[in-house]
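Derivation of every value follows stated rules applied to the coordinates shown; laboratory data play no part. Here the structure is a predicted model, which means the values were calculated and not measured. Cβ atoms are built from the backbone, for glycine too; each structure is taken alone.
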Structure P
Amino acid sequence: MNQVLAKYLPERAVAPCFELIKEYAVHLKIVNKRVTRHGDYRRLPTGEHLITMNATSNKYQFLITLIHEIAHLVAFQKYGKYIKPHGQEWKKTFKILMVPFIRPEIFPSKLLPVIANHFKNPKASSSTDTQLALALKAYGGTQHKENSYVFELPYGSIFRIYNGKIFKKGNKRIKRYECLEVATGRLYLFQPNAEVELIND
């Protein structure tokens, strides 16, 4: 297991993560990248704890996601199964589990202040914290060279997403952008850091 973890985690994070996996009897499964999520936790009917993680070259993203999912397990065990998945109990647990990792031996100095800011009030996904998501992508992110982020595109731009659907960029609504699906006329909200392919006129 240590050899597997060493492939996906920062070197100094391997041993403490392995200890957490052993302590909470986690069955860790690493799968090919899924677009909609970095990882997930499930308690199986057998009582086993399954955490499924995307394979990624971004070791810092992998670490944050792994601790995020272990925090679900720990919060459900401590506070009961009826808590909100990303409620206050989970946030508190996530912060406690993550604190030992927020140090310069594990994260690059440029990332540390961004991560510290994120953990003042952790989001349901690191991808919804635009500042953190963009900072992480500088360290083994998977952005394709021909892609752009939604926030970079001019108003009215036409773009394509990973599943081939085509949208027109609209106004910003608080933190996300309203975008019109061209084929159906339906409005969708996009994170500023969503990767899209600009379609040239």
Structure Q
Amino acid sequence: MSRTPVQSRATRQGRPTYDRDSLLEVAVTVFNERGYDGTGMEELAKRLGLSKSSIYHHVSGKEELLGLAVGRALDALFAGLDEVPDPSATATARLEHVVHRSVEVLAAELPYVTLLLRVRGNSDVEQQALERRREFDHRVAELVTRAAAEGGVRDDFDPHLISRLLFGTVNSLIEWYRPEGGMPVAALADALTAVLFDGLRGRSAS
């Protein structure tokens, strides 16, 4: 198996040493390759070139690593949701901003968001992650409701359905978007936001 491209921070007596962030980066790569349930601490130690005891110096186990990883993705998504670049902005403008920022977050945190979207609720950490995702979806749906009330998006669909369609499209980027040599993130976010909101304005003006 090829080594992960992530480099350790330093070496000591010919062995790599890691801080928590660089260890987490490697763990997320392995979780995405092998699946979280299919990855044991032995595999992580092998990929890191460390003993298991060295990993336990930083974290209590792979469940803590999963919690740190999905927490990083969720924190970034919620930060975009909570941003208010213009206090006088309409709900429609805020909704567009949230979608645009979510594309940027996905691109910046691609391995972490990929792992988050593969969580299935098989542990307490996964259940907590799913609960935060539901909270995110609910808050977006509330924003959709407000945008529909002001005539910014069509009001003939359920707000929760619109929220799922919006973020189903955003989340699909994990299947094909690759930062290296691809479309600039800003252009990708602009294009996706324009396409989605052009459709959502279909009946609102009539």
Structure R
Amino acid sequence: MLKATLKFTIPLTAIGFCVGLVIALFVALARMSSNPIASGAARVYISIIRGTPLLVQLFIIFFALPELGFKINAFPAAAIAFSLNVGGYAAEIIRSAIQSLPKGQWEAGSTVGMNYATTLRRIILPQAARTAVPPLSNTLISLVKDTALASVITVPELLRSAQVVAAPSGKFLALYGMAAFYYWVICLVLSTLQSRTETRLNRFVAS
């Protein structure tokens, strides 16, 4: 179970969250765009992701796409599903964090000669990150627990390993309790990192 945690559960979480954040940033910027096509596409993507269960998204990628000629192995399928799911939820978090900043922050960047991309990178995102960290951390913690869904497509992650051992031994309480303990420890570590990250990002908050 420890091996499954280190080899599958944690990597799935890391991949899903990191790739999901990249997707979320582009979707959030598209959502705020004055271009109706980009904004509309972002709205549709967010609506689909937030309006359908993660398990259904996982099944579509792993079981349904092969009907169209796209066969994806279990681990990559899970990583894609988790990344797309995080992207849909985190996009709204990032958008709200950016829009919560005073418009004067954009004007300040323009005043010193920064273009849109530079202003976003050097002024807006560092400040928005402070606002976005708590909800994004909740998304990450939820993702850790959601990786258990990968067991239904035979990814040998933590819960799947517990099931494989518990079925013949009958020691369901001990093994599932141990699996719960592993999930709890991971989430506890992430919560601690969240607090430290918030403290470090405080220096970017405009007074």
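Kindly point out which one of P, Q, R the value 23.2 was derived from, the read-out being mean count of other Cβ atoms within 10 Å over residues 68-75. Going label by label, the one that fits is P.
Between structures P, Q, R, the greatest calculated value of relative contact order in percent (Cα under 8 Å, 6 or more apart) is seen in R.
Source structure of the calculated read-out (helix-only ellipticity at 222 nm (-39500 (n - 2.57) for each DSSP H run of 4 or more, over all residues; to 500), -20500) within P, Q, R: Q. Each of the structures P, Q, R was assessed by distance in nm of label points 7 Å out along Cα→Cβ at positions 76 and 180; the largest value belongs to P.
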